[in-house]
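**Q** In the part that follows, the structures are each spelled out as structure tokens.
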Structure 1
Amino acid sequence: METIPADDDAFSTILIVDDDDDIREILSCGISSFGCRCFTADSAESALKILTSRPIEVVISDVQMKGMSGLELCRHIKDNEEFDADVIIITGLVNNFAYEEIIGQGASDFIEKPIRLAEIVARLKRVLMERQTRQKLRRTAEELRRNGQRFQKAMEGSVQAIALAVEMRDPYTAGHQSRVADLACAIARLMNLSEDRIYGLKMASVIHDLGKLTIPGEILCKPGRLSGPEYAMIQTHVQSGYDILKKIDFPWPLANIVIQHHERMDGSGYPLGLSGDEICLEARILSVADVFETIGSHRPYRPSLGIQKAINELAENSGRLYDPDVVAACLKLVNELGYRLDGPKKAAERVTTQMQSL
């Protein structure tokens, strides 16, 4: 048997479950006067019918009833994702149950009989306030998650736009940044970097030549060999990229990765002459991926120099110019795991797909 009031405008919905008619009536009247909408049921089975038909915030249940007990009802509520109700257990069998046992079954509170209406209302207020707090926290967490997703999509879109702008200035290397990013992340995964660090490496790799936006187009697009002064101007792109990125508060050290990706383990690189562990690991990975792609890929002004030449360059200079652990991971990818450099379009698609999946 169940009783359902007509008032649909009450603040909270409470379900009272007890096989004693007088107790149901007392609790229903007292709690309704507090401003709640009360439902009543004379058994756990009747209570479940109400729970499946309408939202209930708090169930106040006796323990000992015919059929399913109050504790069994509590466990059923807590084990069923369909229900989102707190449970307050009331019982006169205080010697048969420990408070810890009741709470361990998922109950939010435990009240001894004989019933004192003022105490039940006070306990109910506390449980309802805790529910409101949890709901606010859930809403806040969900809003943060949505905002984080929007921020990530906006950031990715900005990075992809920057990469496109660089390639429009330097069409001879179209697809280079995407292919390097793809290889760098494959190396990083093989080296067991965290997904967060891999994501940051991906972002930096996609725009690692950002500073080329400051290089005159006639130098970037020159098909022949560069003169000394022209090459020196090309080298300034890492500092220029750093100067642009350092003004943006990214969650990852993108500016440092970009400025260090032409540094070498023995200190012979540029622009800072860093060596060994002075170079951040992400930049050491980007450096190897950049060299491998540059040698192994086709350019409009020359054919690919060949994957074997790229392999030889890394193997011969491992430990001197390039981090030996990074080289080992790269060569394992190519020689043992069958990694290959994709064309510009396919590599770009893989970059976008992997960014979205992180």
Structure 2
Amino acid sequence: MITFYPGPSKVYAEVPDYVRDAYNTGVLSINHRSPEFMEIFQRVTQLVKTKLEVPEEYTVVFSSSATECWEIICQSLVSKKSFHIYNGAFGAKWLRYAKSLVPRTDSLTFNQEDLPNIDELQIGDTDLIALTHNETSNGTALPTDWIHALRARYFNTLISVDATSSMAGVALPWKTADVWFASVQKCFGLPAGLAVIFLSPRAIEQAQEIGDRKYYNSLLNIYEQSQQYQTTHTPNVLGIYLLMRVLDNMAPISAIAAKIEARYNEWINMLLNLSYVKLNINNFQVQSKTVIPFRAEKDTINQIRHQAKESGITLGNGYGELKDTTLRIANFPAITDHEIHQLKDFFVNFAPENLSS
């Protein structure tokens, strides 16, 4: 089965070989306080900064998922409140979770075809601004120039970005934010169960000022252990090892991003020429490069999904309010050119029974 599901998505074809290597070399059984694990941690830190072009002053740490990152951020970087700017289901989930921990948390929602006017933002006194860089539910993304403008206006406020569906697929403007995080089951081409977090010096300073140490995953504890290339708890050793192996063979992010951009343009051109579907996002300024949704009548969507599955292809279901009227195409690096050609052939040959869309 070929999968274009936008997470968990396809893993790199080499991952099974890496798992066998982990078994054969004893990685699956090493102690997480051992020199062997610390060497893997250190190597991953070096590789991820080099391949993703992350500023040297940022610290790399791990958690189990992007959802856990929401918790870590609320516990360790927010004392008064955070301010969430979002336009989709995953941004809304982060907000709901933040409010459950810090009730004064505030927010601004915006339309999926637009961007908030930064000059008109009224954020007020807040510990942290929370953004979703790539909203997987509707296929939107925040442009780099918009994030730069936000940083310029709120230079003294921490900015935290959930980049789960874009990190390792597009080049990120690292210095515009203080916390970047992503789960690895999307553009990193790995199984779920691990998240990577990048922390600026200002983020670490704020964590130290707040001084939260109540939890095993308090950011101060995680940071201090990372300085010894260790973790606060028994980590996903296999996941960290697989990340090291994938990064070791990964092209620089500039090359990956160029490939993703070219594929994105091809997908958009193809979808625009299909009579039975329409793009979900019409404003290309905010269209995600890594998650491409299209819409049609419910019956047509069901036909596409069913016939694609019969052809050995899994498409991403719609999400939330868009569940019945959209499908999503993952444009992730691990997907091969051959698999893309197969899906394109499917779309060209697909004949819906009802063309009312």
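Taken together, the values in this text are just the output of simple stated rules run on the coordinates, not laboratory data. Please read these numbers as outputs of a predicted model, since none were measured by experiment. Cβ atoms are built from the backbone, for glycine too; each structure is taken alone.
**Q** On distance in nm of label points 7 Å out along Cα→Cβ at positions 92 and 252, which of the structures labelled 1, 2 is highest?
**A** 1
**Q** Of the structures labelled 1, 2, which one yields -0.63, -0.66, -1.01, -1.15 when log10 I(q)/I(0) by the Debye sum over Cα atoms at q = 0.09, 0.10, 0.14, 0.15 Å⁻¹ is computed from its coordinates?
**A** Of the options listed, only 1 reproduces it.
**Q** When FRET efficiency 1/(1 + (r/R0)^6) of positions 268 and 340 (r between Cβ atoms, R0 = 35 Å, to 0.05) is calculated, the result is 1.00; to which of the structures 1, 2 does this value belong?
**A** 2
**Q** Next question. For which of the structures 1, 2 does the calculation of mean projected area of the Cα convex hull in nm², for residues 76-195 alone return 13.0?
**A** 1
**Q** Something else: helix-only ellipticity at 222 nm (-39500 (n - 2.57) for each DSSP H run of 4 or more, over all residues; to 500) was computed and gave -17500; which structure, 1, 2, did it come from?
**A** Computed on structure 1.
**Q** Separate question: Out of 1, 2, choose the structure whose coordinates give FRET efficiency 1/(1 + (r/R0)^6) of positions 68 and 140 (r between Cβ atoms, R0 = 30 Å, to 0.05) equal to 0.25 when calculated.
**A** 1
**Q** Sticking with this one: Among 1, 2, considering only relative contact order in percent (Cα under 8 Å, 6 or more apart), which has the greatest calculated value?
**A** Result for relative contact order in percent (Cα under 8 Å, 6 or more apart) over 1, 2: largest is 2.
**Q** Kindly point out which one of 1, 2 the value 7.3 was derived from, the read-out being distance in nm of label points 7 Å out along Cα→Cβ at positions 28 and 292.
**A** 1
**Q** To which of 1, 2 does the computed value 5.6 (distance in nm of label points 7 Å out along Cα→Cβ at positions 12 and 332) belong?
**A** Clearly, the read-out refers to 1.
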